[in-house]
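In what follows, structures are represented as structure tokens.
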Structure 1
Amino acid sequence: MESDQLQPAREQNIKQIVSFIESGAKPQGTPGKLGVELEHTIVNDDFTPVSYEGEHGVAWLLSQLSGQFAEEIRDAEGDLLGLAAPGKTVTLEPASQFELSAGPYTEVGEIRYEFEGFQRDIARLLTPVHERILAVGYHPSAKALDLELIPKVRYEYMNNHFEKIGPWGQRMMRGSASTQVSIDYYSEEDCVRKMRVAYALSPLFALITDNAPTFEGAPSPHRMMRTEIWRECDPARCGVTPGVFDEGFGWRAYAEKILDTPAILVPDGGGWRATEQTFGEVYATESMTRADVEHAVSMLFNDVRLKTYVEIRPADAMPIPFVAAYAALVKGLFYNEDNLNELADELSAVTAQDVDDAKLALMRNGYDATVYGKDAGAWADELFERAQNGLAFNERNYLSALHALVQRRTTLADMGAHHA
């Protein structure tokens, strides 16, 4: 009642958010598709940073690629910040991390083909100017605060917000790079089930894809550095969505969570304004537009994020064969009904605290950790076995890059190399 009095438009905005999520539901029986986002780090040949500005900075790189895309994305000042074409978008993360978002795809082979082609195009441009493109979880040489932010007001406001909380948010913005895989849902029940399974598996996914051998210019002090960054970044919008494991959780509860999250910044007359209000307070007396909802959902950074798809976010940036392997792992687990049902049953007692305990155990002990009462190595073996059984025969071979690491109980980070 008090919320209704202070936020008379709250119920309408809950409906707007739920309607947005519901619009993503695919018809039952349609093939599940995968979206992939891969953040790259552009460096000189000696692994020192390449910034946005400069003769061969990231703005130059975008300009060289622009002829391959239908649209340039520029800010109000005219700065080139991204490129878009049907089925793929190139955008810049806060410290010029170079992200390709592409899909949705029905076949894992399409993912590998698209992303390998993109990296070849970039390499052809960078090699003559003594630069290279990397897919690693954290910048290989720099301290985060030494990296320049791109000229984007949104990131300036976010930087100011995270600076008040502690050092981790700025490190997330500037130093980290991820692989994100998105999956479809067919109903509210299917959506929540996939979110819960993805949350429970996210610590294991983070270990399997660990690819941050360096942190702040030195060897990483432990495994899964991006996991630690996100644990500490901003409790109001990171980690596990509050209540997601509770009986009765659904799209309405997720909408309420969004409205109760500090907004940091909101659209304002074609630009942005900073705010310390929650989204519910910002829109207390006005109905949110679809664009308002899209912005609000993008300002939650949980391990699993719900938009018009379920976005699984714990993996580090990796070389393309490992990205394809991770996409195949997700596909084999979440788009095979038997696998999904069995995992949902086996993980039904997992809580948010259990997920956090799993992260800490895996950071300390890697594959020797105990997770949800079982050896982490055994968990990983079972996940790959299930995924193999859940995939069509012609896609099983894509699992091999990551599966080989799991079998050796090692990670890309353990290998210690900077990967292209």
Structure 2
Amino acid sequence: MVGRRAYLTNVSTDNRSPLPDRIDSIFKRAREGKALFVNRNVLMPEYVPDRLPFRENQINTIAEVLSPVLHGSKPSNLLLYGKTGTGKTAVARYVLSRLQAELSKGGLTVSYVNTRIAGTEYRVLAEFAHSLGVSIPFTGLSIGEVMGRIFKEIQQKRIHSIFVMDEIDYLVKAYGDGVLYEFTRASDRISPASLSLVGISNDLKFKEELDPRVLSSLGEEETVFPPYTVEELREILRERAMIAFRKGVFSDSAVNLCAAMAGTEHGDARRAVDLIRIAGEVAEREGLQTVDDSCVKRASEKMEHDRVEEALRSLPLQNKIILLAVSRFDTGTNTGEVYLAYNSLSKKIGTEALTQRRVSGILAELDMLGLVEAAVVSKGRRGRTKRIRLLIPQDTFNKTLAEDPTLAATF
């Protein structure tokens, strides 16, 4: 400990170190440079705009489904489908905020949880409980006990509750649909109160994972969000840029390029908005007065690198182990070889191995994420096989997965 204190003292007082000069120059440039942003917050993922163009049909549908709560009736459960960045979460939050404003005297509780961020079934329920004012310890209770406390609170206070579960497919794939079953069958336990679910999913095949009993009561209403077109993205970005930047900073050409890059690849408005924000940050750091096409291109390169790292960090442990198994084969290999390598790694790490069928399913999911390529190749008279290879640069892959303490020993 003494050695560490001495090291910190040396770093902070050593005038010969180039680090303070470098920091001073960064701060000086930021202080003296002209800010390009007026309101950076409108480009943040959590921002919900006052107007959501090109989503009027979805807004009206959700409002119609949930409006019975205004006269004390239980709304139907609702499932919202669509690719990432098609406005599902923003539209749901927008409608629910308007609904809460209509019931300003109380009687309605709206809870929102992203199940992937919450991470576990227990934490999803704990966040829901906390929004109702129920105290749940960080750990220690059974799932049944937590749900019992939630239902008791709703029933005793006669609360009409709407529970929004974003990335609901993640929870089902990781923990099954037991919690959904309990929620959809809770009416008798909480009467005269009510509980409705709004599930948000990027996976159009999500319902195939559900037990028929859950499916029959959960998916009473569905709304699909199509990807945005290039023209729609251009209008969305132009509106955001007008609010976010000083006048004349973000050129029409740069807006058009952002819309074209996002629209032709995926129609993802969230990614497109991130692109104009990062392009602005690139220009600001370089002391530029305008955001041009070159800033957008550099921002896109940075986002792609960051996207891969973030995707890797957010993967469940089993997915990471499967990726590690794939990485052992420089030129690619087949599913059987990957499974053998995966089994070996699971024993080394001390985790229980999944079945080969489940590993094949996860490989298909990783293929959809663009982290591996799982192409079917012909072997002539011997039929066809799936050739699997890693699509992530090896240095990025190693650096990111080595951050996980469970996997650090495998590198």
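See the values below:
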item: Which of 1, 2 yields 0.40 [FRET efficiency 1/(1 + (r/R0)^6) of positions 280 and 360 (r between Cβ atoms, R0 = 30 Å, to 0.05), calculated]; result: 1
item: Origin of the value 16, where relative contact order in percent (Cα under 8 Å, 6 or more apart) was derived from one of 1, 2; result: 2
item: Which of 1, 2 yields 0.60 [FRET efficiency 1/(1 + (r/R0)^6) of positions 184 and 248 (r between Cβ atoms, R0 = 25 Å, to 0.05), calculated]; result: 1
item: For 44 (percent of Cα pairs over 29 Å apart, calculated) the corresponding structure among 1, 2; result: 1
item: Origin of the derived value 0.05 (FRET efficiency 1/(1 + (r/R0)^6) of positions 120 and 160 (r between Cβ atoms, R0 = 25 Å, to 0.05); candidates 1, 2); result: 1
item: Value -13000, calculated as helix-only ellipticity at 222 nm (-39500 (n - 2.57) for each DSSP H run of 4 or more, over all residues; to 500), assigned to which of 1, 2; result: 1
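Every number in this text was worked out from the coordinates using simple rules, so none of it is lab data. Predicted, not measured: the structure shown is a model, and the values here were computed from it. Cβ atoms are built from the backbone, for glycine too; each structure is taken alone.
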